[in-house]
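Below you'll find a set of structures to go through.
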Structure 1
Amino acid sequence: MIFSPLRRLPSHPATPPALHVVAAGEDRFGHPHTLGFSSILFKVSGSETGGSLFILEHMHLMPGGPALHMHLSQEEWFYVMEGEIAFQVGEQRLHLRAGESVLAPRLVPHTFSSVSATTPSRMMIAFCPAGKMEQYFHDGEVNPKAAGTPEFMARYDMKMIGPSPFWKAWAFHQ
């Protein structure tokens with residue numbers, strides 16, 4: 001087989017999909033979500049991108065965050081919009097401020113936590129491809145305690161590695 005740089009790309013539909021504007025502080029579907037440590041607003045649904053992208057906004061992010069985990073099928077990109085957020089990506093620890101971002105590649109353990117209990121943080125997260133992440137947040141909201149368990153996470157192509165290293169740090173400050 002000969003590679004041709006001029007190969008034909010998939011055709012686009014004759015009628016482009018409807019434009020969906022999501023206002024500041026609003027959820028794409030009009031209903032904010034939560035897993036207990038922030039308010040979550042869906043901005044771009046996986047169904048709108050043919051499964052290639054899912055974007056959400058964490059508002060009022062407080063210390064805590066998710067368990068140390070990794071995605072088997074997605075890259076996860078974080079963009080800090082307000083405040084300061086601590087991250088662990090692989091073995092590296094980072095403190096990012098507004099305007100900074102980090103990519104957690106698939107199969108690399110990661111977690112995050114707001115640094116301040118008095119000044120909540122806000123960030124955008126993009127999952128590429130979308131995979132089962134949107135459904136994870138829907139189902140996790142119904143049972144937030146189960147959302148952080150290995151069995152629950154495995155249903156959505158994630159693997160729980162262990163507790164967040166930030167949980168211990170915040171327990172001493174409270």
Structure 2
Amino acid sequence: MRKIGIIYWPKGGNVESVAERIFNQFDKSYTDLFDASEISATDIVNYDFLIIGGSTTGSETWHDVAKTNKWNDILGKLDDINLENKIVAVFGLGDQILWPGNFVDSMIELRDEFEKRGARIVGEWPTTGYKFTDSRSVVDGKFVGLAIDEDQQAELTNNRIQRWTDQIKKEFGLQ
């Protein structure tokens with residue numbers, strides 16, 4: 001069976017909770033869940049599919065938080081990894097009311113880092129049902145991955161996760 005690796009950061013809080021709920025949508029016999037401090041870039045080669053995510057840090061400050069953002073430890077070593085046969089889906093958390101001008105911007109950072117190294121990105125998600133003013137993670141009218149707002153729309157999260165994981169299972173070729 002082909003393997004799925006789910007990687008998220010930061011550990012704890014809403015991001016971890018959402019990552020666990022995504023993990024619970026997949027068969028545990030071929031799916032592993034890690035926070036970004038538990039896995040190295042070289043471990044990524046063990047997975048056919050990756051689901052990666054994190055919380056919004058405005059994209060303009062993404063690299064400024066290098067000491068605490070464990071994604072930077074992985075991203076800094078991706079040049080040594082062959083990602084050309086990897087299929088990657090991205091999820092991101094943000095608060096569209098408090099931070100409407102950079103809602104889930106971190107998704108574009110993750111997508112771009114994996115895509116520029118040859119990974120195929122799947123899991124685009126509609127912007128309908130969200131109230132934000134701007135997001136760098138919207139490309140051609142869709143989010144580059146699953147956008148979650150646990151602060152303002154927590155009641156929609158489980159349904160969004162279910163629909164998105166059903167979608168990416170098809171895009172991964174698992175259904």
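Bear in mind that the values in this text are calculations on the coordinates, not laboratory data. Keep in mind the model is a prediction, meaning the values are calculated, not measured. Cβ atoms are built from the backbone, for glycine too; each structure is taken alone.
Given a value of 1.13 for Cα Rg over 2.2 N^0.38 Å, for residues 27-114 alone, point me to the structure among 1, 2 it was derived from. Please list the in-between numbers first.
Numbers: 1: 1.09; 2: 1.13.
The structure behind it is 2.
Of the structures labelled 1, 2, one was used to calculate distance in nm of label points 7 Å out along Cα→Cβ at positions 35 and 131, giving 3.2. Name it. Working shown, then result.
On the way: 1: 1.2; 2: 3.2.
Comparing all candidates, it corresponds to 2.
If volume of the Cα convex hull per residue in Å³ computes to 158, which of 1, 2 did it come from?
1
Which one of 1, 2 has distance in nm of label points 7 Å out along Cα→Cβ at positions 83 and 139, as calculated from the coordinates, equal to 1.1? Mind showing how you got there, number by number?
Details: 1: 2.7; 2: 1.1.
Checking each candidate, the match is 2.
Which of 1, 2 yields 17.9 for mean count of other Cβ atoms within 10 Å over residues 19-26, as computed?
Numbers: 1: 9.2; 2: 17.9.
This figure was derived from 2.
Which of 1, 2 yields -4000 for helix-only ellipticity at 222 nm (-39500 (n - 2.57) for each DSSP H run of 4 or more, over all residues; to 500), as computed? Let's see the in-between values first.
On the way: 1: -4000; 2: -8000.
Here the read-out was taken from 1.
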